[in-house]
Structure I
Amino acid sequence: MASSASQMHYFEGIAPPTDTAVLICKAIRSTRHRLQACNAVDVNLIYDIHTLANTDFFRFDVQAARMHVRAVAQLVGQIGGLKSLDPAWREWFILGDEFIAAELLYKPFFQPDDYDPGSLRDSGLAFGECDRFDHKALMETIDAFMTSPQLKSIMVDLVEFNQEMKLQLRVGHGMEPQVAHERVRWRHLRAAALRSRLLHYAAVTWTEEVSRLALLTWTYMVTSVVGRRRTMKVLSARLQATLKRSSGNAWKSDPVLVWALLVGACASEGNRGRRKWYWNVAAAVYSLVSAGDKLSSDTVFGLLDQFLYVAEVQESMVDQLLGEVSLPSTP
């Protein structure tokens with residue numbers, strides 16, 4: 001009841017007849033009684049605790065949600081860990097942990113190694129076009145990837161993920177049903193693991209932190225479920241705050257900065273002030289790195305596609321951004 005009330009208010013704006021906080025208190029008391037009375041923990045009890053986390057997440061009480069997820073992770077460990085769970089349970093718990101951690105910019109409780117399916121080749125799913133991605137040129141010009149092997153490894157895997165998303169959206173309907181299903185499942189788990197790796201990553205330099213936040217923002221952007229779009233916006237605010245803490249001199253010749261700024265602008269849906277700030281800084285930085293050229297709509301699409309970009313998902317968001325800044329197309 002608490003979870004339903006919370007989600008009805010979040011999604012539909014319908015005020016529940018009973019205060020959700022009252023329902024949560026009752027649910028917590030009931031859960032504590034079950035924990036004290038039961039001889040063994042089962043997955044249904046863990047699910048109920050996770051539902052409390054879900055309830056608080058949609059009430060924007062993310063710290064309380066984090067406490068519930070901590071209990072979920074501890075109890076999952078008691079019954080054999082993630083690998084002992086049915087896949088549906090496992091993914092439900094993983095995603096809840098990750099979404100809450102992302103909004104707080106904390107490390108998830110579950111470790112990505114426990115559910116990461118590995119690369120397409122490791123999973124036995126690689127074929128054709130998805131094998132042919134070249135990341136060398138991308139890495140050789142970006143300081144954050146040259147100084148951090150761990151961040152570079154994540155970026156390489158994100159490039160593969162980006163290519164796979166493009167392939168599935170373009171030709172997925174023509175695949176054998178079983179193959180298509182396996183590849184969608186791979187993409188789902190791989191995305192969760194990559195986001196978790198970025199959340200676990202401890203940046204050393206300012207450029208590494210900006211890269212991490214921009215990559216996180218992008219991963220939530222291209223997975224356009226409501227909870228993830230909300231998290232995308234939270235991360236865009238954190239990225240802006242991080243960028244503001246520096247004069248930008250360390251980035252003036254780094255090509256990934258304009259991409260990060262454009263991602264931040266696209267992710268700032270509903271916040272014109274933040275979007276305008278991102279756009280103005282992106283235009284200024286681009287002018288520096290391109291000997292005075294100005295941003296145009298065609299240039300924006302080209303800059304995004306130079307790094308990570310899924311047109312089928314992002315094009316409408318970029319169009320919305322360009323509409324707000326009223327840019328003409330390049331003649």
Structure II
Amino acid sequence: MPRPTSTLEELNPDKIDRNPDNPRLIFREDEMNQLLESIRKVGIKVPLSVYQKNGRYALIDGERRWRCAKKLNLRLVPAHVQPRPTPLENLLMMFNIHNVRVDWDPMPMALKLGEIRAMLAAKGEPTEPKALAAVTGMRLATVKRGFELLDLPRKYQKLLLKEAEKPRSEQKITADLFLEIYKSLHAIERHLPEALKDISKPKYVDAMVKKYRQGVIDNVVAYREVSKIARAELAGADRRAAVPTILRLVNERTYSIKQAYQDTVQAAYEQRDLLTKVRGLIEKLSGFGDGVHFDKETREALEALKSEIERVLT
């Protein structure tokens with residue numbers, strides 16, 4: 001008879017060790033206190049998952065419950081004991097258990113994703129994002145996001161790990177900040193590379209992070225307007241004005257993205273949007289036959305539009 005893949009047992013939490021491969025490296029105090037009180041009242045309702053290791057047990061799932069059990073000095077905890085996995089299987093198991101949870105922090109997850117990538121590479125197996133998404137059970141977009149975070153300078157990875165220790169409501173520096181900054185940098189590289197002749201890429205990133213931390217830039221979405229500045233020529237604006245604006249944005253401490261956008265391409269983008277709407281309106285109006293009767297409100301609106309068109313064209 002084949003042995004079962006797991007058995008449910010009652011284990012002493014002191015004989016269980018944390019799993020260093022758990023991607024969830026951050027355990028916030030406020031969240032832990034809530035779980036502690038719940039376990040104090042009703043106990044552990046969802047068993048831990050562990051495997052035997054050198055006469056002890058290693059966690060696969062349930063580190064928060066295990067930590068609370070130790071704080072409460074519980075004598076026994078329920079646990080599913082599973083066969084010992086290989087190092088790669090262990091990491092993949094962690095991802096497959098947790099991939100539907102929303103409480104993972106992006107940077108710890110990315111670091112563990114990097115370990116999986118290295119293990120697969122050592123075995124000669126595919127390591128592109130699509131392959132990693134398949135073996136971890138994560139969405140492809142999440143894997144790509146993780147790879148982008150792995151490309152961050154180490155100082156910013158450490159900053160994200162430190163920031164993640166705070167309650168989410170108090171976090172200011174997030175993964176989204178760096179993803180948006182690097183998107184804007186890539187837009188400059190592609191559409192306005194001459195702007196990077198006098199400034200290095202690290203200097204650009206450092207300046208954008210500093211402006212955000214100092215409140216000169218108050219929203220991570222604002223960096224998308226830098227991308228629009230870089231694509232000035234596509235909007236019909238003068239790219240020659242965009243280059244010094246990017247340099248000023250990096251070098252001048254109080255110069256905001258909003259002001260840079262207004263100084264360069266805002267009018268061009270507004271005119272482009274207006275052109276799209278006008279063409280749409282022309283197409284709509286051309287669908288009406290001669291002598292069509294409009295109600296009073298529509299006629300007044302069209303007369304007002306006609307008056308404004310005559311004013312701006314005079």
- Comparing percent of Cα pairs over 16 Å apart, for residues 6-45 alone across structures I, II, the largest value goes to II
- Message: When helix-only ellipticity at 222 nm (-39500 (n - 2.57) for each DSSP H run of 4 or more, over all residues; to 500) is computed for each of I, II, which one produces -18000?
- Response: II
- Identify the structure, out of I, II, from whose coordinates distance in nm of label points 7 Å out along Cα→Cβ at positions 14 and 302 was calculated to give 8.8. II
- Task: Assign the value 3.5, calculated as distance in nm of label points 7 Å out along Cα→Cβ at positions 38 and 198, to the correct structure from I, II.
- Result: I
- Given a value of 24, 39, 26, 11, 1 for P(r) over Cα pairs in 20 Å bins from 0, in percent, point me to the structure among I, II it was derived from. II
- In terms of distance in nm of label points 7 Å out along Cα→Cβ at positions 70 and 270, which of structures I, II is highest? II
- Query: The value 65, 41, 22 for Cα extents along the principal axes in Å, for residues 62-205 alone was derived from one model only; which of I, II is it?
  - Reply: II
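We did not get these values from a lab; they are worked out from the coordinates using the rules stated. Bear in mind the structure is a predicted one, so any value in this text is a computation, not a measurement. Cβ atoms are built from the backbone, for glycine too; each structure is taken alone.
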